[in-house]
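Pasting the structures in now, so scroll down.
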Structure P
Amino acid sequence: MKHKILLVEDDVNLAFVVKDTLINKDYDVCHMPDGNGALKAISAHKYDIVLLDVMLPGMDGFSVSKQIRQQRNQTPILFLTAKNMQEDRIRGFEAGGDDYLTKPFSIEELTLRIKAILKRTTKQDDMPITFTLGNYFFDNNTFTLRYKSENTVVTKKEADLLTYLYLNRNKTVTREEILIALWGENDYFKGRSMDVFITRLRKYFHHDTSVNIVNIHGVGFRLEAD
């Protein structure tokens, strides 16, 4: 079965080249020129990945990504953008993006990024569906972290990170291991994004001091839990 791609790009010429090339590589590609069209498409259809331009008319790509995640849709998002500033890259990851490709880019690099994201997504499908940490219960199917009657819905990236730490609980995992496993490469900006997610996860476990994500300075992290 072909992987379905949603391409959100307002540059008609670039969109034509990208769509035509990906179709020739046996992908099923749908193109939308703006954020509103993208949100309607992703609400009506299931895609394996979204290629999302940042500079869109009306609603920028960061806002589109946030709305997708607010709908609890965890489809991987690859940002395409002419921006290369550190703040913009980190903002993209915080908005729910999985990767970031700066224009101009080669079709070969775009294809490799798509393959890498789809490969990671497939691997993560084998992760445990539910597990407990201290007094918390986590459902990886609904991305819900439950403490007594309190439910917190986390993002897919938070769920992936928590599950990876759970599988390696009470062991130290290096920053490089986590970044390669979940982000595809040991990259400075992705490392900054990972630190943001680690901070969020720590806050989720504030009810139970037996669950702790320890920072091993200069090495990585260790999830300590009963």
Structure Q
Amino acid sequence: MKLIIDIGNTAVKVAIFKGKKLQNTTILNECTLQNILGFVNNKDISGTIISSVKDINADIKKLIHHFDALFLDFTTLLPIIIDYKTPNTLGKDRIAAVVGASVLFPKQDVLVFDAGTCLTIDFITKEKIYKGGRISPGIAMRYKALHQFAEQLPLCSSSSESVLIGYDTESSIISGVQQGILSEVRDIINVYKKENKETIICVTGGDCFFFEKELKNSIFANPFLVIEGLNEILDYNE
């Protein structure tokens, strides 16, 4: 059994794999050794990888020591080629997502959207060369920014009803955020499709099913893409 720990901006995803098969997964609010051991539940762990968008702290150090874990950083061996000017600043979740995409869609160009706290867009070629991408605010961040920087605007949240033209302040905010981010995603998809009609579009992250619903059949949604990519990186290093 292998243990995968993905520490994000707002939550911690933990998973157990047997070979390439995902056995169990959960989301934790705190990444402590006690919480991880509770999830592992005395299973025999043969290998562990930890990915974190945050700096190493005392809790992460305890996990690395206890599980003799591989901590993903820019020096870690990868099954892809990184063609990025500053690999030391490249987000670990972005690396894992494109690794996962390259395994799921071999010998194909893949555009990966990770819709979480931020919306990241990353491109990996059929030759497994990571070329880079974009970073912009995610859905929740856009709502919070409007409320924080325009004090008369209320704090809204995602809605299943998102009209094209808002009929009051709340519906206008929802339209601006949700229709706005959909327009951004549709536009970048169209640009890449012009270059290569066979480009695969893959979406992961907490809001991936929002995009799956709105964009319908033009994308593949996989909420486990990052942890599957981390499992591949762990296998590659072992």
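Read-outs: derived from the displayed coordinates by stated rules, not from any lab. This structure is a prediction, so every number in the text was calculated from the model and none was measured. Cβ atoms are built from the backbone, for glycine too; each structure is taken alone.
Quick notes on this structure:
- Relative contact order in percent (Cα under 8 Å, 6 or more apart) from the coordinates reads 14; which among P, Q: P
- With mean count of other Cβ atoms within 10 Å over residues 52-59 derived as 12.9, matching label from P, Q: Q
- Answer label among P, Q for the case where Rg and Dmax of the Cα atoms in Å, calculated from the coordinates, equals 18.7, 57: Q
- Which entry (P, Q) yields the derived value 2.3 for distance in nm of label points 7 Å out along Cα→Cβ at positions 36 and 140: Q
- Distance in nm of label points 7 Å out along Cα→Cβ at positions 148 and 180 derived as 4.3 - corresponding label from P, Q: P
- If helix-only ellipticity at 222 nm (-39500 (n - 2.57) for each DSSP H run of 4 or more, over all residues; to 500) is computed and equals -12500, the structure in P, Q: P
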